[in-house]
Structure I
Amino acid sequence: MFKSYQMQLCFIWVSSYRNIGDQGFNLGSAYHLAYDRKKSYLNIHKNPKYIPDFFGKDIVNVTGIVGENAAGKTNVLELINYMMDGGNTRIAAPFIMVFEDSGLFRVFGNQVRSLESNQTVEFEPYSGGKLPMESAFFTNIFDGRRYEFGENIHDLSTNRILHNQFGENIQTNLKREVQGQIRFLQSTAYRRLQEIEQLAYPDTVLDIKPAHVQFISPAWENINNRARNFDRLVSNTIGEKFTSLNELCQSFRKQVTMRQTERTFIYFTSFLLLLDFLSNEFIPDSREIGKKSTGRVVSADQLRDELSQLGLMELKRLQLNDLHEAITGPIALFIDKNYPHTFEKFKFLKEMDSYYFPALEKQTEGTYNRRKFQFSCELSTDVERFIRGYMEATTQLNLSYTIEWLGISSGQRAFMNMLSRMYSISGTVKNNNLLITIDEGDLYFHPRWQVEYLSRLIRVLPLIFTGKKLQLVLTTHSPFLVSDLTKSHLIFLRKDSEQRCIVLSPEELQKETFGGNIGELYLNAFFLKGSLVSHFAAEKIIALATRIKKAKRNYSLDDDLLLSQLGDRVIQTQIRKFLNDPD
């Protein structure tokens, strides 16, 4: 009977998936498993080199998937998650999944009717059973792949965010991304991580918090188009020409371009929120024949009355400060009274003057029609609070600020993406056992961060998923991760002559990997052919040595300069020997 204390997915086999055919993958390290399809027999035996609690009490196991380029590392991760999707799986081919907990094995078979084994196993059909773990998938890569995972998989990929799938709005996803990053940076998990980092690595604390933030306004062309569209719909409804919003935009633009004070940002923010409200909530429906409804249906008299209450016709005559006071005062009250479902907008407008922006700078970018205003400042706690409130108050990003982080590298941003997305699902994971699959999570990292990648994951993930038992499956092109793992924790992939994915047994790689030499790991774990010297440099060195051996007189001053700058002292010494004795 399974108690699910330290459940892990220890083995999968599939008959066919992309470039994978009749292939099994060991994802646990305590046991080695192999499946014979013809006999429907599962062989299980203990790994004599297994070390219990190798990654601590909360990380049940870590598996690294490495190997030849295009061998199928990402395909394996996708396969795992499609299998973990339960009834939503898109894998129609036969496959099995083996879960292990304290030496007990539970096998799910898809299109596999029966199974024999040398160990006692619980076998049940895949379609009828509830899987004993949840799964999360993360990658920073955007390569156009569509992951058709169902609701059982926590899809944290950048591909999901940037795909407009099933009517999902990309801009909404991007807004949620920024909100999630702010929530994580303000969380107890992040503060606790900083404390642990300070103790473990006082000289290299994981600082992924941006130093500054930049707010980039929509292009004026976009703002003007929205204003003209609003005026047209109002004109169609009231039966007379209406140009007030367009005139307000022109007046505001002229004033804000000349203004250079810190209040300019506040004025711009309230102006954008007014546009957001008018374009998405207040906008009337033209009801033109053959056209789809674009807003609420109102009569001409009702619309005139509401425009009068808003005072929209008079706003174009106001100076910036008076306009701001009108938007955050009577207009905010009008919104609260007549549009209660937009409470967050009202709340933010009323609180707007309470925010402080340290050392705010204003810049402009682009030609006249495409011009954007950029405001940047230090990312303080108050500014974080402003961003969260602003995001909750806005409806669509195409009439809102684009928010960009400044003062962090691509590696820091990548790590923040990973951890903030993990944090965003931490409250929704119901199962005590979570499988986390990460595709090239160290892709953008500086080598120093690659060295610390696994140790940091092991420290921070239990802080995010408190009380959960975690299993990690990671793909990488970095030898540093290979150096952190024993061969029992690694899957080595190669391509055969027909470009199919094959798994090498740990015995086929002669050298051990844990704490191994980085150069040797590059040659062995990633199946590099030739030396560790890059091709351009190797070609230059070989040409130099060849000239010396053929005729010493061809050795020039430029050759001597190149030789003096050769980084490998052994090769440099050998070439100098050629100068003395070409043989």
Structure II
Amino acid sequence: MTNITTRSSSPRVVWQLEQQGLHPLLARLYAARGIKDKSELDYELKSLIPPTALTHATDAAQLLADAIEAEAKMLIIGDYDCDGATATAVGMRALKSLGADVDFLLPDRFKLGYGLSPEIVDVAAEQSPDLIITVDNGIASLEGVARAQQHGIATLITDHHLPAETLPAADCIVNPNQPGCDFPSKCIAGVGVMFYVMLALRAELRERGWFADRPEPNFANLLDLVALGTVADVVKLDRNNRILVSQGLKRMRAGQMQPGIAALFKAAARDPKHATAFDLGFLLGPRLNAAGRLADMRLGVECLLTDDPSRALQIAQELDTLNRERREIETGMQEQALILLESLDVANAAPGIALFDAGWHEGVVGILASRIKDKLHRPVFAFAPGEGGIVKGSGRSIPGLHLRDALDLVAKRAPGLLVRFGGHAMAAGATLKEEDFERFSQLFAEVAAELLDPADLTRTLETDGNLEGGYISLETARLLENEIWGQGFPAPLFMDDFEVEQQRVLKEKHLKLRLRKGNTRIDAIQFNFSIQPGNRTRVAYRLAINEYMGVESPQLMVEHLE
């Protein structure tokens, strides 16, 4: 059952935005997303929240500046997803351009697990660093920071994940979600946090006269990396994040990007001149993530760090191959999961679902959880076996259930059940012993039942209402494509009644349609469709551009069909 609603907008605000020069359709769409003044759509760099507003960014800058002046050895410890990879690349490129002695280390997700663990610190200590800098991890690494102290290594934590009750005893922590930080953009990604720390560091070195006899680097050339990591991590696109993404896309469209980003576009057969947030989230991000899921994310980071275009293209093609392999594994796992779920009464399924299969791949369980969550509209954890009798799970949630808080509640009710856990509201991870899986499954279902209202379990599709026939055009599709849309600032979704003139099924799973509304005829496609319409249908759709044999035409991407 899907509940369809229409976003509302104040006619007065729409009129005001139109008077300020906004296209009438954009005025309506933006008003429905809470924009009240055109100035809120000013995505120039000068509109960014300043680095001084991020608690301890200045302290981190002083720590790093002291380390650079002392020629200390620094080591960045990243994460194996796209946010972590881009944050590592931002740190490496920025620090090297400032004259730092810096290298990076990424945990092997299959051996060392996530974050600044004592095990990864022991590996890091072999390189004898003076300072460890974490990116996109570390806020929960109490034991890892303690182990670094035993080795005599200083630690700087840069992260954006939600902290536990106790913070690690690091030399400095920069995290907008730590207690006492009033940075307005709580949803900044890990790569955004690192970018801010680098801006603060450059300002600190400027104060110290560091650039009196050295060129000062322009960190705007890192914004393509920041945009990619921000979109791929599916953080809410508040205004500050939209500025970062907009500036990154602007550089990509102008051909100003790292060779690795250009190579990823080429591997995805997309022209960066028309780069969109969709490309970053659904084409480039998954290719980069494939390295961390199936192989070693060092490959992904190397793609982002190399200045040799031919080497970048070679790596991007390897990543493309890994991504194809990831999709095949995921498809097989999804089929198994759906067979598992067939034994459940989906309509009366538990409010929280946990799945485990001994044959699943731990690098792909997050995507699997996301797919099943979309299908059932329930929070879902999918687990795969790890080493030593443990299982590693990745969860995805629905609006109404804060996933990390739910895990916290499970941990409090069953002390010792969770070996470790962490994450966000909508995505989280958990590790437990294999024999404890059934207990976790039961507790997670109970906690979800308590935290979710019955109404939360009905999927709600929010649309922007009708799209006037005259706007179903290539020009409108281009207009919408050039704007910044994403998590928390959704791309336009329209709802209209159409006559169905033609329909056929492609590859036994995609529905191709020819629709008519008044005098307007338009092609439409629904991927992985479940029902075919009659002569008339009501469709929720996105207006997109279809390119075939070099010819562009408007097309409807069907999200829901009645």
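Every read-out reported here was derived from the displayed coordinates using simple, explicitly stated rules and does not represent laboratory data. On a predicted model such as this, the values are computed, not experimentally measured, just so you know. Cβ atoms are built from the backbone, for glycine too; each structure is taken alone.
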(request) Output the label of whichever structure in I, II has the greatest value of relative contact order in percent (Cα under 8 Å, 6 or more apart). (result) I
(request) Can you spot which of I, II the value 73, 59, 47 was calculated from, given it is Cα extents along the principal axes in Å? (result) II
(message) Comparing distance in nm of label points 7 Å out along Cα→Cβ at positions 197 and 213 across I, II, which structure shows the greatest value?
(response) II
(request) Using distance in nm of label points 7 Å out along Cα→Cβ at positions 269 and 285 as the calculated read-out, with 2.2 as its value, let me know the right label among I, II. (result) II
(message) Starting from the value -0.49, -0.88: which structure in I, II was log10 I(q)/I(0) by the Debye sum over Cα atoms at q = 0.09, 0.12 Å⁻¹, for residues 37-380 alone calculated from?
(response) II
(message) Quick check for you: by distance in nm of label points 7 Å out along Cα→Cβ at positions 277 and 389, which of I, II is greatest?
(response) II
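When you work out mean projected area of the Cα convex hull in nm², for residues 141-244 alone for each of the structures I, II, which one comes out largest? It would help to have the intermediate numbers written out before the result.
On the way: I: 12.0; II: 8.3.
Going through I, II one by one, mean projected area of the Cα convex hull in nm², for residues 141-244 alone is largest in I.
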